[in-house]
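Undergrad: Next come the structures, one after another.
Nothing in this text is a laboratory measurement; each read-out follows from the coordinates by a stated rule. Please read these numbers as outputs of a predicted model, since none were measured by experiment. Cβ atoms are built from the backbone, for glycine too; each structure is taken alone.
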Structure P
Amino acid sequence: MKWFEKFAESLEKHAGEDVTMRVTEGLESVPLGSGKHAREERTLWIKSAMDRLEDLCDEETGNQVLIDTCPHTYPKTRIKKMRAAFRRVGDVDSLLEMMREDTSYRGGSYYDYPVREDKVIYVTKVPYNPDAYEAATTEEEKRLAYCHCPLVKGSDEEISATFCCCSGGWVKQLWEGVFEQSVEVELSESLLKGDNRCTHAVRIPDAFL
């Protein structure tokens with residue numbers, strides 16, 4: 001699967017060959033099928049891999065490894081649209097307002113309702129299934145409807161929230177495209193931390209403060 005391949009590549013890039021070999025121990029045996037057993041085995045491997053990653057790497061390195069693991073490509077047309085809008089409106093706050101007003105993702109904003117606090121933009125993901133989220137009557141149903149990740153969604157395993165840094169790669173693609181330079185992204189809130197939502201913090205480059 002693409003995620004596992006990218007995880008190994010990102011590990012080698014940020015942590016080196018020795019750490020990669022130790023963290024990815026047993027990867028060759030991870031099943032690739034779509035059945036329940038295969039999904040459970042993948043989740044168990046991810047859990048143990050995150051534990052090994054945290055034992056062998058500092059928090060910043062682990063964050064970078066997972067950010068670069070993100071297997072999804074942000075639509076280039078949307079990045080170009082937001083970059084053009086940013087150039088047109090000329091300031092971060094006006095762009096954030098435009099993003100919050102978007103309704104192109106199942107009636108909600110594709111851009112996750114970003115909010116600025118001083119030098120940081122907080123990007124909180126919208127529920128994966130908004131209708132099911134609204135109809136949910138239990139916290140478990142809400143979490144299932146909210147989570148975007150098929151690799152850990154619905155699992156009973158206690159997986160490290162480090163794993164959720166992966167979705168920061170999606171956020172990073174957009175904002176580096178908007179600002180046309182590298183940005184720092186950190187995980188702020190996560191379902192795996194026990195929070196009721198997932199949020200990433202994007203540091204605004206000094207040139208745009």
Structure Q
Amino acid sequence: MSELSYLNNSYVTEVFYKKIKVEDIIEDYIDVNTFLECCKQCPNYDTRWSCPPYDFDVIEYWKNYRYLHVLGYKFIFEEDVVLKTYDEEELNLFIKELFRKQMEFFYDKTKYLEEKYEDSISLAWGKCYKCDECTRKQSKKCRYENDLRYSIESLGGNVDKLSKDLFNIELKWAQRGKLPQYYFNSIGLLTKEDITITKDEF
């Protein structure tokens with residue numbers, strides 16, 4: 001556990017929601033080849049089942065649905081926390097713990113939405129955190145195939161542009177031992193029906 005775990009109590013959360021047609025997502029925000037090249041630079045490429053390359057047509061995956069519901073979570077850190085400089089190794093460990101905690105929250109939330117709305121599938125945030133060592137490295141099947149979900153970016157989505165266009169929010173990251181003012185993470189729900197998700201649902 002990071003020595004900076006106390007920072008878990010140093011932020012507040014704002015939530016955002018937008019619904020967009022899948023045909024518009026494909027037209028304006030999906031560039032499979034460009035983001036596949038980006039993914040190739042990541043150590044998770046071809047080592048986690050949640051990450052590329054995939055054995056299915058990504059565009060056809062999107063086309064199975066009509067609407068993307070984007071759920072945005074903005075984690076805003078307290079000002080005094082942002083102004084401090086931390087040991088980079090400890091900060092990176094804290095961020096990893098924070099992201100894992102968020103992933104667990106996102107997973108529970110999207111599973112609830114999938115169960116509530118028929119013919120829907122969730123889009124995760126980032127890589128899968130269920131296993132420390134993914135079975136893909138041994139060319140074995142996923143241990144949790146029924147729970148496996150892909151992220152917007154792994155399916156060719158430009159989440160940076162999406163966040164700016166839908167919510168007017170720029171993505172920020174830690175730099176040189178300093179936390180950003182906020183982290184903004186997006187998850188999604190793909191549906192075939194035209195529904196509206198209320199904020200009390202997420």
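Undergrad: Out of P, Q, which one gives 0.70 for FRET efficiency 1/(1 + (r/R0)^6) of positions 63 and 95 (r between Cβ atoms, R0 = 41 Å, to 0.05) as computed from the coordinates?
TA: The read-out comes from structure Q.
Undergrad: Given a computed value of 12.5 for mean count of other Cβ atoms within 10 Å over residues 103-110, which structure among P, Q does it belong to?
TA: On the way: P: 12.5; Q: 17.1.
Working through the options, I get structure P.
Undergrad: Another question, if that's okay. If we compute FRET efficiency 1/(1 + (r/R0)^6) of positions 135 and 191 (r between Cβ atoms, R0 = 25 Å, to 0.05) for structures P, Q, which one ends up with the highest value? If you can, show how the numbers build up before the last one.
TA: Values: P: 0.85; Q: 0.25.
Comparing P, Q by FRET efficiency 1/(1 + (r/R0)^6) of positions 135 and 191 (r between Cβ atoms, R0 = 25 Å, to 0.05), the maximum is at P.
Undergrad: As an exercise: helix-only ellipticity at 222 nm (-39500 (n - 2.57) for each DSSP H run of 4 or more, over all residues; to 500), calculated from one structure in P, Q, equals -14500. Which structure is it?
TA: P
Undergrad: Using relative contact order in percent (Cα under 8 Å, 6 or more apart) for the comparison, can you identify which of P, Q gives the largest number?
TA: Biggest value here belongs to Q.
Undergrad: Same structure, new question: Determine which structure produced the value 15.8 for mean count of other Cβ atoms within 10 Å over residues 79-86, calculated from the coordinates; the candidates are P, Q.
TA: P
Undergrad: Additional query: Given structures P, Q, which gives the highest value for FRET efficiency 1/(1 + (r/R0)^6) of positions 111 and 175 (r between Cβ atoms, R0 = 35 Å, to 0.05)?
TA: When FRET efficiency 1/(1 + (r/R0)^6) of positions 111 and 175 (r between Cβ atoms, R0 = 35 Å, to 0.05) is calculated for P, Q, structure P comes out on top.
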